[in-house]
Structure 1
Amino acid sequence: MRQRSYKAFLFDLNGTMIDDMSYHIKAWHRILNSLGANLSLDEMKRECYGKNQELLERVFPNRFSIEEKNSMSLEKEKAYQQDFRPHLKLIDGLGDFLALAKEQNIKMAIGSAAIQFNIDFVLDGLNIRHYIDAIVSADDVGDSKPHPETFLKCAEALLVKPQDCLVFEDAPKGVDAALNAGMDCIVITTMHGPEEFTVYKNVIGYISTYKEDILQQLLCLKETV
């Protein structure tokens, strides 16, 4: 891992702070196949990135109006939340990591393709809103990841230079967005293995939980700066 200190941590949400991507995939799989998409679960997994409206357009080009896409997006999120609520918890170690980062005055933001409805579900359901200094959701950007807009807006909101931000991501397109924003990235391997990220030169490490040594090194570095 590169030995340096960061002024801000930027977190993707789904699959990064909570291990819920399989629930999103299954919710979309049920809804889209009921409309005739005929997608396998693996195919659905590959389509689960970006804004909900973009996903719908990829699967059903020019079929639905904006209003219909918004309605279907909300329907899907309600189904996801109902299924996932009994399992809602932070990825192991993240609660302590957030608390320690806050103690060390590291600014933190969420930069996600989720709609605000889902971000609120997590922040309030787990009582972690007080750790988060800024939120950039799907509602706040024109271009989804891998475009850097999400993470650049996080940095702007935190008043931190992009190169001083460290991104936590679980998906290749998110890591690509961090790269395009000029930010280093730590990958959490909830849905994708390290072999899927070898082309990205901004990845400084891989974790499966937030208890791993490389994260303790980050916080120790901050203490000595």
Structure 2
Amino acid sequence: MKEALGENVGRNQIIKKYIKDKIVLDVGFLGEDKNVEFSPLHKFIMKYAKELWGLDIDKERIENLKKKGYNVIYDDVQKLDNLSKLNKKFDVIVAGELIEHLENPGLFLDNIKKFLKSNGILIITTPNMLSLRYIIRHTLFGLESPHWKDRNCEIKYGHVIGFSKILLENLLLRKNYQIIEIRYAIKDEYKGFKGNFEKFISNIFPRLSPSLIAVCKVR
């Protein structure tokens, strides 16, 4: 297992080497911004995957994208009933910034296995709950995220669980995944003074990095 504790890297840099010319499923691909078609990560995957599918739970947005000819599926990631009907397996499944929203991430990890090809790769990214930003938010301000203005929407759609590197590793191993690499990372789209400052701090103290990325396969 490759850990690289002393190295902070861009999230997309790691993902690129696994998705290039592969058949990829991006789970939770819409992102939280309803004013754009896809998340920034999905746009990035589009550039390199041989074939790309997206799965999400926003039925209205999924139907609109289907009309435009995109390979998209409406489904609950903790059930995956509609994905089963597709009768398709993937070289790589990406779950970017997803598991922290799930009431039962272990169930998702169990269910997603059957959609991976032999030696298929699962890539998970999630916020690092021991990052500088989360320490400041939770300790100083008592906030999970400053972006949610509506508390009821935050409860329904926001984060309900969090991971440190060791806890994410524990869950994956418990669910019988072999970890290929697990790293501290930072989203490539972070820009401006705040983004550059966070990159600077993360390079000096990787454990304070805002994101975690794990690459694994079923044992």
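A value of -13500 was computed for helix-only ellipticity at 222 nm (-39500 (n - 2.57) for each DSSP H run of 4 or more, over all residues; to 500); which of 1, 2 is the source structure? The read-out comes from structure 1. Given a value of 18.9 for mean count of other Cβ atoms within 10 Å over residues 132-139, calculated from one of 1, 2, which structure does it belong to? Of the structures listed, the value fits 1. Each of structures 1, 2 was scored by volume of the Cα convex hull per residue in Å³; the highest score is held by 2. Can you spot which of 1, 2 the value 0.65 was calculated from, given it is FRET efficiency 1/(1 + (r/R0)^6) of positions 156 and 204 (r between Cβ atoms, R0 = 41 Å, to 0.05)? Only one of 1, 2 returns 0.65 for FRET efficiency 1/(1 + (r/R0)^6) of positions 156 and 204 (r between Cβ atoms, R0 = 41 Å, to 0.05), namely 2.
No lab work stands behind these numbers, since they all come straight from the coordinates. On a predicted model such as this, the values are computed, not experimentally measured, just so you know. Cβ atoms are built from the backbone, for glycine too; each structure is taken alone.
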